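Please go over the structures that come below.
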Structure P
């Protein structure tokens, strides 16, 4: 299992478009993705789950990947956050 801490850097936070982008990238990998904020843990391959986290600007999240390509999946998701979801 790989765990990384990421920060929401885009001003709008995680709304529908960033959530859809996370799911799109996560589904390229066999590894499971989970996201955690304030003790709430959700499936990172679920748009609705991601939106329910209520991740606003500067929120810190933990991402957990588990599976055969967990390192690549964690790196790809981390890059989305670093690139501000291309916004």
Structure Q
């Protein structure tokens, strides 16, 4: 997404990314598949129906996120380039 990096390192960066996402998108629907283990990390799959503030047009996207937990907290998020339809 414009204005946001694909990889977020550190708990504070993950929180900032989440706040940015919620503040810049009007989310109409979100589904999240259960997490899939990947070594010492996990992958989450998301599907959104939303209106990004920067376009004003309703879209649907599918996105995956790779999360390596540390001491029981998510400290990094790495996101795929979303596919929209």
Note to self: If distance in nm of label points 7 Å out along Cα→Cβ at positions 30 and 46 computes to 0.6, which of P, Q did it come from?
What the structure shows: Q
Item checked: relative contact order in percent (Cα under 8 Å, 6 or more apart) from the coordinates reads 44; which among P, Q -> P
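Compute mean projected area of the Cα convex hull in nm² for each of P, Q and report the one that scores greatest.
Details: P: 4.5; Q: 5.5.
When mean projected area of the Cα convex hull in nm² is calculated for P, Q, structure Q comes out on top.
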Notebook entry, point to check: Comparing distance in nm of label points 7 Å out along Cα→Cβ at positions 22 and 38 across P, Q, which is largest?
Noted result: Q
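Determine which structure produced the value -5000 for helix-only ellipticity at 222 nm (-39500 (n - 2.57) for each DSSP H run of 4 or more, over all residues; to 500), calculated from the coordinates; the candidates are P, Q. Intermediate results must be reported in sequence, preceding the final value.
Details: P: -10000; Q: -5000.
Derived from the structure labelled Q.
Every number in this text was worked out from the coordinates using simple rules, so none of it is lab data. Worth saying up front: this structure is predicted, and the values here are computed from it rather than measured. Cβ atoms are built from the backbone, for glycine too; each structure is taken alone.
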